[in-house]
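Quick note: the coordinates plus some simple rules give every number you see, no bench work behind them. Computed from a predicted model, the values in this text were never measured in an experiment. Cβ atoms are built from the backbone, for glycine too; each structure is taken alone.
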Structure I
Amino acid sequence: MVRVAPSLLAANFSNLAWEIAKVENGGASWLHYDVMDGHFVPNISFGYSILNDVRKVTSLTLDVHLMVENPNEFVEKFIANGADYITFHIESMTNERQIARLIDYLHIKGVKAGLSIKPSTPVDAIKPYLNKLDLVLVMSVEPGFGGQAFNPVALEKIELLAKLKKEKGYKYIIEVDGGINGQTIDSVKKAGVEMVVAGSYIFGSDNYQQAIESLK
């Protein structure tokens, strides 16, 4: 069964604790927390102080997705404020040594490490790190904007990641983010995804539990 991580970026922030309780009671496995800096992506979202507030009202796994330049500068604060997983973009890094060191640092700090790739980035770009990763996040839209349509280029990446995981015995979770809904879920399931991120499909629905269950 696929697990579901509702994206808090689509939640109603006037009553965030209530929104979190609703998706938790509705069967969410994790909560996905998007961080945008206005540089790596055009938009700006929330930082580590709100993550601290979220941590106080839920025991769900907090899946922090850093869409930022220089993620090294940010990880310490997110670790301190409750992140369980921290995923950063390979496109935000300058060299292989820097990427490997950040993955190792997250593990030293007791946090799970993930790498994310944009629709235009091939799986080959992250192959050197797959044996170290706890999570691989395949973006099926351009990062930084909610409500985009699913890009099917993600499917072959998910299939390849599932194949490599089986062949090599890797431990990473295969996650997809962008345009996930009742129409696109079957194709990503068939490709081999294990965790799906959904924002507007869940938080824009009249029944959060029903929306979450339809993705499992």
Structure II
Amino acid sequence: MKKALIVFQKNRTLGKVKTRLAESIGEEAALECYSQMIDFTHNVLSSSDADVHLYFSDFIEPTIFQNWQSHVQTGNDLGAKMHTAFRELKSLGYDQVVIIGTDCLELTRELIHKAFESLISFDYVLGPATDGGYYLLGLNELSDSLFLNKEWSNSQVFQTTIDTIKQQNKTVFLLDKLNDIDNFNDLKSYQEKTGITLFYQQTPNQ
């Protein structure tokens, strides 16, 4: 099996990342937190036996992982951008393709491994997020209906995706439900749960 792992990653640009988190801790602190989230995600993937493809939001940034491939996202919305990335990698001959973002600090090497293993027996794999979206999606065959003409950034993304898969009479394996970090409450909950504190200097705005 030829396996690919797509990472959708925003560029580390002040004022352009974690804007909801920045409302509480400021733009510089939010950028620092996001930078640490990227580093965490990259570390989780560093021992993956899948080919890693970084898809940056605006421009290619340097990476210490020289065997990873870098691209720039293209498309009018998140769905179109994901669809393009999947299509590009399927055209390169990858059998199994999994996509993740850089917002989930509960992601583990074991979950990534389980995602690819599940695609041996299932058509799709999904990692549901507590906010109603998903932190991971994997597939064997590309389906336009999963990505195009959909509404994004709402609490129904996961359920809509499940409904689309069922309409296709396809099978899906569900991973553990995990938390994404989008705002200060998410960050606070993560730190209380794990005891791990992301570095930020500013006191949350009241």
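Here relative contact order in percent (Cα under 8 Å, 6 or more apart) was derived from just one of the structures I, II, and that gives 26; the source is II.
If you rank structures I, II by FRET efficiency 1/(1 + (r/R0)^6) of positions 26 and 98 (r between Cβ atoms, R0 = 30 Å, to 0.05), which sits at the top with the largest value?
Details: I: 0.15; II: 0.35.
When FRET efficiency 1/(1 + (r/R0)^6) of positions 26 and 98 (r between Cβ atoms, R0 = 30 Å, to 0.05) is computed for each of I, II, structure II gives the biggest number.
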